[in-house]
Structure 1
């Protein structure tokens, strides 16, 4: 009888695991579509296999990298606490007319190399988030536990270990020497928090996140959410009427959804059309706050991608942002405006520093990703124009019939 009981218990546990995973949800991705992609990979589907092989290759490299920590930088924030995240405003440079170069002056679109490197946390943060993303996705699609263990290590060192953890705030992000030691504009640097949420959710749905670790991560993210909502910098960033405000909302809504705070998330989403879309998109579909920049196309893509992400959250929570139209601006008009520039023959009429070819490829990728998220076949058709079929976004934003 005892042996039979053990067998029944194991069957129950396995069945529960299947039930949990089969009814799982991911805040930032479409779980059901990812399951279909996983099946397609197992069947060696040529639509996904190149991207999958690239993902595994990147994940294998990531196994030997890191962990990463805010303690690895050479400088310390003005607070004197090395656990505080530190970065410098990328488009600001020493004033050549001042002996000490202070205060720095702005050169929009031109990245000052002094704001990169190991004096600040931004590069380490980028590697941490990128590796956490590829490793967690590799774990999801391959079920190889070595990837999960590495994700655990990365999360533990960056967020939890007392000796290495980052404090849950961005008080010293994007400071300008001679002007300030941090700005609300620095909040945009943590837009990749969505990948961290996904990594945690993948570990949870596969039952590979230790309970104590999960509790610690959720406390950190909750503290960070509270800082976003109540700090002077957070309140400032919320009032921005360009991509900064849009990406602020993306962070807040994704965290609220992660914590199951559905009504609070819906309250933010219900304000998006009036506070973001109608303010940022003109009747012709242009985004005036973005096209005036020295990288007008890049910033138009960045902002519209953020607004579409909010529409995707709305789709999950029953708040219609994509469907809503206006005689003024709306999301579909913004896509119509940019659609013409998918064709290389149509010249972008505004300033765009850097590689136009890369910007156009990014534009195409945005259309495909949005087609996947919102179920729009015309946008999915742009897939045929993409040059990089190994991009891992092929796996997480698949164009499938809904």
Structure 2
């Protein structure tokens, strides 16, 4: 069974929002960050990006950073040293339990109403929407349309797979969800292409798709993501490794958690006693993952844990030998790099979107070839020279992802103002 390490904090109704203070005389440059779709207890890549950008941008004098987000999004921020950030909570956490269609509709309508009534001044204002989901993108668009001085920076971090395509992970009971995801994103993408001043995307592959759709290259900015180098350096190496491999990611069909259980079954055949730890969330795939672990009698070989702090994750990374990133549909994935900066070589499938994201530091298995993926893991565990070479490449890549530099570059691209 999964272990929940960190309980979900609760925010009393009376303390849900903190009103924004308008900058005196409009002298400050204001940045609104809209993250109204953040929900559940697990972080997505978009959640990580908006939190890290907020943390670093707040250090810049002359900037007034204000978060417009869901109750769960604010809980995320409190866990990530943003408890004193200026913020306004829009959507309550209880809507998450009302089912996806109702939750989506309520968050969208409520966020549009809040955006329509949000006080704006004549000062320089940027609105960063943390994702393409409507509760983030549509209120950001509305704020832009309300005043000429408002510029919209749209986050767009993964093109939804075509529901009818073989590459789509949305099969069976997930098929309808895949269609809804694709259709709603298509509408949001059209609005971004038409109205956004800048679009933040993850990889060159997505940038090229926007250019083919008619977006001028100067409106497109590659984000990639980042890692906390300072945290990695602060956690000491343990005297012994506890785990042969670690997985970090949402328990979602795109991330390949279910495939990883079958992969690990092959690893154990080659290396009896090999141990894997899976760090995830209480996502839709978790019950299936646990059932598959039990069916293959891998309870002693695979440990599942939920909701770790960054420091706890870093300690587990340092106690592991290899990071596995078995995503079956992805164009990036920051989670693996969190482990790579702690000195772990990686293994992934050879997805087109990962070739530029992880050009070094990660062995690549052919897509959908679970046996080959297992062989890559075993090769790293048994070949010391290969392990050390891949490990050094992983460290080199990860150190280029330092969030301090990433936040500075993105602020410069967005506003022309360097971070100091």
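Taken together, the values in this text are just the output of simple stated rules run on the coordinates, not laboratory data. Values in this document were obtained by computation on a predicted structure and should not be read as measured data. Cβ atoms are built from the backbone, for glycine too; each structure is taken alone.
Can you say which of 1, 2 returns 0.25 when FRET efficiency 1/(1 + (r/R0)^6) of positions 318 and 350 (r between Cβ atoms, R0 = 30 Å, to 0.05) is computed? List each step's numbers first, then the result.
Working: 1: 0.25; 2: 0.65.
Among 1, 2, the structure yielding 0.25 for FRET efficiency 1/(1 + (r/R0)^6) of positions 318 and 350 (r between Cβ atoms, R0 = 30 Å, to 0.05) is 1.
Using distance in nm of label points 7 Å out along Cα→Cβ at positions 38 and 382, single out the structure from 1, 2 with the greatest value. Could you put the intermediate results ahead of the total?
Values: 1: 2.9; 2: 4.5.
Structure 2 gives the largest value of distance in nm of label points 7 Å out along Cα→Cβ at positions 38 and 382 among 1, 2.
Identify the structure, out of 1, 2, from whose coordinates helix-only ellipticity at 222 nm (-39500 (n - 2.57) for each DSSP H run of 4 or more, over all residues; to 500) was calculated to give -16500. Intermediate values should be presented prior to the final figure.
Values: 1: -16500; 2: -13000.
Clearly, the read-out refers to 1.
Using the calculated result 39, 26, 16 for Cα extents along the principal axes in Å, for residues 254-333 alone, pick out the matching structure from 1, 2.
On the way: 1: 39, 26, 16; 2: 31, 27, 22.
Matching structure: 1.
Given structures 1, 2, which gives the highest value for mean count of other Cβ atoms within 10 Å over residues 150-157?
Across 1, 2, mean count of other Cβ atoms within 10 Å over residues 150-157 peaks for 2.
Rank structures 1, 2 by volume of the Cα convex hull per residue in Å³ and report only the one at the top, that is, the highest.
Across 1, 2, volume of the Cα convex hull per residue in Å³ peaks for 1.
If distance in nm of label points 7 Å out along Cα→Cβ at positions 198 and 230 is calculated from each of 1, 2, which structure is the one that comes out at 2.2? All intermediate terms of the calculation are to be shown ahead of the outcome.
Numbers: 1: 3.1; 2: 2.2.
Clearly, the read-out refers to 2.
Comparing mean count of other Cβ atoms within 10 Å over residues 166-173 across 1, 2, which structure shows the greatest value? Each step should come with its number before you reach the end.
On the way: 1: 23.1; 2: 13.0.
Looking at the calculated values, the largest one is 1.
Upon calculation of distance in nm of label points 7 Å out along Cα→Cβ at positions 62 and 326 from the atomic coordinates, which of the structures 1, 2 produces 3.7?
This value belongs to structure 1.
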